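> What follows is a group of structures, each given as structure tokens.
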Structure P
Amino acid sequence: MVSEKIQNQQLLSVLQARCDEAQVFFREVCERIAQTTRVLEQLNQPSEVEDVKYRTLGADVLWRHWVERRRTTIMSELALLYAKREEAGERLRKANGKAKAFEAVLMKKQKTEELTNRRKAEGKLNALLLAQEFEKKS
């Protein structure tokens, strides 16, 4: 009985650790999405310096092409991160569900055991009271 309780607590600890791990992974992916979004927003801001020399050399066109290529790369990375976030969210939901379900089963089992023990104690008490009543009458 004690061994079973220890095993159940250990299993609950493992399930909770998996849930915590999934939560950390989900949070990390969300942070990467936020960082990538900030970089994309910076690329979308117009250039503050419009230098005539750059325009005459054609560097402004090269710069715009570089920005577009970089924006495309970041958008692809962002799409992958969103997919990863969905996967991480599903993993977190499953881990959390398993931990909560197992915890609920343990609580129900504990309540059932307490009720059974209480009924056994009441039965013993009733038997003792009946024995005492029987002895008084005899």
Structure Q
Amino acid sequence: MELVGRQLYLAYRAMRDRLDEALGAAGASVPQWIVLKSVGDEPELSQRELAGRVLVTGSTLTHHLDRLERGGLIVRTRDADDRRVIRISLTERGKHRRTELEAVVAAHDQRIAALLSERDARALRRLLAQVEQGLNEG
């Protein structure tokens, strides 16, 4: 019998690979989408807070932010109260790009959901939430 953790990991990898392909066809990447989504959901995040949200090291995030800033999708500004803190904001172009990528992600999610009945999809959501909560608690 297959180990549950391995099966979960393999499903994650397949899902992530297909999402990466879909975003790649749109000229983006999973990290780019995650950064744009995170900053759009929580405007004016600090660079440190953002690194925590996207679960990457500071240097990896800096690489992504440099690319997004060059593309005119984000701006970085120093915090007025603490000059050591850098705040990240979406530009209008970044907001538009985020909306475009959200459509790609939504279509990908529909493709995954179509593999399951509505009942199975609800059960999977519940079970995944249970696993996540259990792992985060202990």
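Any read-out appearing in this document is the output of simple, stated calculations on the displayed coordinates, not a laboratory observation. Given the structure is predicted, the values throughout are model-derived calculations rather than measurements. Cβ atoms are built from the backbone, for glycine too; each structure is taken alone.
> Out of P, Q, which has the highest value for distance in nm of label points 7 Å out along Cα→Cβ at positions 29 and 61?
P
> Given a computed value of -23500 for helix-only ellipticity at 222 nm (-39500 (n - 2.57) for each DSSP H run of 4 or more, over all residues; to 500), which structure among P, Q does it belong to?
Label of the originating structure: Q.
> With mean count of other Cβ atoms within 10 Å over residues 37-44 coming out at 14.9, pick the structure among P, Q it was computed from.
Considering all the candidates, the number was obtained from Q.
> Then there's this: For structures P, Q, which has the highest computed value of volume of the Cα convex hull per residue in Å³?
The structure with the largest value is Q.
> Where is FRET efficiency 1/(1 + (r/R0)^6) of positions 101 and 125 (r between Cβ atoms, R0 = 25 Å, to 0.05) largest, in which of P, Q?
Q
> Once relative contact order in percent (Cα under 8 Å, 6 or more apart) is calculated for every structure in P, Q, which label goes with the largest value?
Between P, Q, the highest calculated value is found for P.
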